[in-house]
Structure 1
Amino acid sequence: MASIRAGRQTVLVVVDVQVGVMRRAHDASQVIANIAGVVERARAQDVPVIWVQHAGDALPYGSEDWQWVPELTPADGEARVYKNFNSAFEQTWLEEMLAEQGTTHIVLAGAATNWCIRATAYGALDRGYDLTLVSDAHSTSTIPLDDGSSIEAEDVIRDLNFAMQHLSYPDRGNWVVSAAELDFARLAA
């Protein structure tokens, strides 16, 4: 059973908006612009921004592909979490940091929808956090399958947005809003 979190802090978690991840992502320039707008709004409303950065075979630590896209830069003092697995919670210090801040609500944006965003979203809900997924601030690339067919990126994005609108967990909430609709002050109410 998940712990229901004490506190009232909302945070924005930006996952893996890295050069090598976004290179082939669907509608990357618009998604990056939407994330940048959400980050600016969070900063203006004193909502902590946490930057999660993946390293692995395709994204070697410190490589060009591992770097944040040029349009997004963590500010001095904003927390960074480095991960090697899909979920931002697995073998990282994210959960401890969120507990220290009294976080109860995570706003989630980033990439890739089908891997790290999905795993982090479910990880947050499983751990007792309220979750808001920013519907137009996450992306992925089309997935080629072994049989020669593929799953289109737009379908993966739509699927996760739909799932996050209709999941039901006891004593916590999950929502999906667009970048334009996101109001951190209303989330804290």
Structure 2
Amino acid sequence: MAATPSNMMPLGAIAPDFNLPDTVTGRNFSLQELKGEKGTVILFICNHCPYVLHVKEQLIGISREYAALGINTIAISANDIENYPQDAPDRMRQLMQEWDNPFVAYLYDESQEVAKAYQAACTPDIYVFDANLACVYRGRLDAATPKNNEPSTGRDLRNALDNLLAGRPVSDQQYPSIGCNIKWKQG
């Protein structure tokens, strides 16, 4: 479980579009189809990452709470399933059933091109985009990790979302997410 920091996409960058299969419905979706009216959270996660599992209750709660306010949360897994079969689409679908489908979609990025376009490096890697899909936040959920005994509150992400909804600037003092590295395909 090597701790890998996120790469921190530039603020103001426009969210790269995609067309990926949703592991729950089996349909392909584009970013335009899934984005929220007031904003969009994109999470790079995977099924087995201890960092993701450590904060899953906050990820689920925030997704549901802010969906009611016009912010959709899209989860994407880009892990190499040949070497990490626990992250395969059928297991992704099963995980979403266990979590009661908190996200608008849990997409599978088989080519890993979408993860590369977002400069994603770890799980969880978290991005917030405004209604125009400009990046206003990228970084950590909060200070909690499986090893530091900090309670998971979702504070950093919640502050960004609350400021976005209130029309206030999101602080540019943002901290990288820390998690397991994305399992990149070899060769």
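Of structures 1, 2, which gives 13.7, 37 when Rg and Dmax of the Cα atoms in Å, for residues 19-106 alone is computed from the coordinates? The correct label is 1.
Of the structures 1, 2, report the one carrying the highest value of mean count of other Cβ atoms within 10 Å over residues 51-58.
Values: 1: 17.0; 2: 19.9.
Max of mean count of other Cβ atoms within 10 Å over residues 51-58: 2.
Tell me which structure, out of 1, 2, gives 28 once relative contact order in percent (Cα under 8 Å, 6 or more apart) is calculated. Walk me through the numbers on the way to the answer.
Values: 1: 28; 2: 33.
Matching structure: 1.
Comparing mean count of other Cβ atoms within 10 Å over residues 67-74 across structures 1, 2, the highest value is found for 2.
Each of the structures 1, 2 was assessed by distance in nm of label points 7 Å out along Cα→Cβ at positions 43 and 171; the largest value belongs to 1. Taking distance in nm of label points 7 Å out along Cα→Cβ at positions 115 and 131 as the criterion, the highest value among 1, 2 goes to 2. Structures 1, 2 were shown, and distance in nm of label points 7 Å out along Cα→Cβ at positions 27 and 163 at 3.5 was computed from 2.
Coordinate-derived values only; no laboratory data. Note that the structure is predicted; figures quoted are calculated from it, not measured. Cβ atoms are built from the backbone, for glycine too; each structure is taken alone.
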